[in-house]
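Each reported figure results from applying straightforward, stated rules to the coordinates on display, with no laboratory input. Values in this document were obtained by computation on a predicted structure and should not be read as measured data. Cβ atoms are built from the backbone, for glycine too; each structure is taken alone.
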Structure I
Amino acid sequence: MKAAGLVLLAGDPGRRGVRRDPLLEEALARFGRARPGVAYVGAASQDNRLFFLWISSLLKKAGAGAVRLAPLAGRRGDPQQALAILEDADVVFVSGGDVGLGMGILGATGLDGPLRRLGSSGKPFIGLSAGSIMLARSWVAWADESNDASAAPFPCLGLAPLLCDTHGEGEGWQELRMLLRLTGEPSGFGIPAGAALAVGRDGSLAALGKPVRRLTATGSLDNLEP
C-alpha cells in the first residue's frame with residue numbers, strides 16, 4: 001500500500017461506543033511506523049480535555065504509541081512546548097471542533113506557520129472532521145447565517161492541496177458548494193461519516209472506508225471509490 005502524506009477523516013459519531021476504529025487503524029498504518037508517537041492539536045475544540053482523552057484512547061487502540069497534547073488554548077496554552085511536541089512526534093493529529101476557532105488559535109499562537117513547515121518537510125498528518133478541513137486550502141464563514149451574501153472564504157493550512165468538507169451529506173454539501181462558488185476552484189471533496197480521504201505526497205488521492213463524493217463547481221457529483 002502506498003504511504004499517504006495526510007489522511008482526512010470524517011469520523012463517525014454513531015461509533016462512539018466502539019472499542020476500536022478500523023479506519024483510524026488504516027490511517028495510522030499508512031505511515032509505515034509501528035506505535036507512532038502522536039502530537040494532538042485540539043485548537044478547534046479549545047483543547048477540550050474530555051475530547052482529548054477520548055480521541056487519545058481511540059488512537060492508542062488503533063496502534064498509536066504515546067499521544068501528547070500540544071497545548072495551545074486557554075491558560076495552559078504554551079506555544080513553545082506545543083512546537084516541541086509537534087516536532088518530536090511521528091504523526092500530527094488535528095482534531096475536530098470549529099474550523100474558524102481552530103485556525104484563529106493557530107494564527108494567534110503563531111503555530112500555523114510551523115505546522116505548514118512540518119507538513120511540507122514530510123511529517124505525516126491526520127485530520128478529523130474540522131481538523132480535516134483545517135488541513136485543506138480554505139473554508140467558508142458567514143457573518144450572517146441567514147444571508148448568503150455575507151459568506152466569505154478564509155485560508156486554512158493548505159497541507160492538502162484541495163478543498164473538502166466532512167459530514168455534509170445530510171444537507172447536500174451546501175457549505176462546500178458555497179466554498180467552490182466563492183473561490184472559483186473547479187472541484188472539492190465531500191467526506192461522509194465513516195469515510196476518509198488519503199492524500200499522497202505525489203498528489204494521489206484514495207478513498208478509505210466508503211466512497212468520497214467529488215463535487216464540481218458546475219454542480220455535478222461523482223464518487224471516488226475505496
Structure II
Amino acid sequence: MQIHRRHFLSSSIALALGAALPDILFAQSAAAPPPPYERLPRPMPREGAGRIAVLEFFSYGCNHCNDFHPIISKWAARQPAHVAFRRVPVAWDARWASLARLYYALEISGELAELDTKVFDALHKQRQRLYTEKTILAWYAKQGGNAEKLGETMKSFSVMSKVNQGEKLRLSAQVDSVPAVVVDGAYKMLGASYEELLENTDRLIAQIKKQNAK
C-alpha cells in the first residue's frame with residue numbers, strides 16, 4: 001500500500017521512540033517477527049526534562065487523526081508522571097497551517113480543552129471547511145468566542161513561532177504522514193491498528209523507564 005502525505009493507513013501506524021532506548025530491548029530471534037519500530041537516522045533533540053517525551057503529530061484536517069483523537073486522548077489521560085505527552089499540529093500546506101495556528105491560539109487562550117474535539121467535529125462530522133482565517137473565526141464566533149481577539153492571537157509572533165518550531169520537529173522526525181507518535185526522538189513504531197500502536201507504546205515506555213533506572 002502507498003502512504004500518502006496527508007493520510008495515515010492503519011497498516012502503517014507511525015511511532016518514534018527514545019534515543020536512549022537500545023535495540024536490545026526488542027531483540028528478536030531469526031524466526032521471530034521484526035521489532036515494531038524503525039530507527040530514525042538522526043535522533044531528534046531530547047525534551048521532557050527527564051521524563052519520557054511523547055509527541056503526537058496530527059492535523060485537525062486529517063480523517064485518520066480524527067479517528068485516532070478519542071483513542072489517544074484516553075491513552076494520554078492515564079499516563080503517569082514520568083511521561084510527558086505533547087501534540088504537534090503539522091503545517092505542510094496553507095490549509096493545515098491555518099488549523100495549526102488555530103490549535104496554538106486555542107492553547108494560549110485556555111480554550112483548547114473545551115473546543116478541541118469540536119474543531120474535529122466541525123470539519124469531519126459537519127463538513128465545515130475551516131481552512132482559512134475567515135471561516136475559522138466565523139465558526140469560533142458561533143461558539144461564543146471573541147473572534148477579533150482570536151484572530152489577533154492566530155497572527156501573533158508566539159503562535160507563528162510555535163508553528164515554525166512544530167514544522168522543524170516534523171522534519172527532524174521525518175514525519176510525512178499523520179497521525180504519527182514520537183517518543184524521545186529515535187524510533188518510529190509500526191502497527192496494524194491504533195490499539196496495537198498504544199499497546200506497543202505502553203510496553204516501550206515501560207522498557208525505557210526500566211533502562212533509565214539502571
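Using relative contact order in percent (Cα under 8 Å, 6 or more apart) as the calculated read-out, with 45 as its value, let me know the right label among I, II.
Details: I: 22; II: 45.
The structure behind it is II.
One of I, II was used to calculate semi-axes √(5λ) of the Cα gyration tensor in Å, giving 32, 18, 15; which?
Computing semi-axes √(5λ) of the Cα gyration tensor in Å on every structure in I, II gives 32, 18, 15 only for II.
With distance in nm of label points 7 Å out along Cα→Cβ at positions 36 and 132 coming out at 1.7, pick the structure among I, II it was computed from. Walk me through the numbers before you get to the answer.
Details: I: 1.7; II: 4.4.
Matching structure: I.
Tell me which of I, II gives 17.8 when you compute mean count of other Cβ atoms within 10 Å over residues 52-59.
Details: I: 17.8; II: 24.2.
The value was obtained from structure I.
Given a value of -8500 for helix-only ellipticity at 222 nm (-39500 (n - 2.57) for each DSSP H run of 4 or more, over all residues; to 500), calculated from one of I, II, which structure does it belong to?
Working: I: -8500; II: -14500.
This figure was derived from I.
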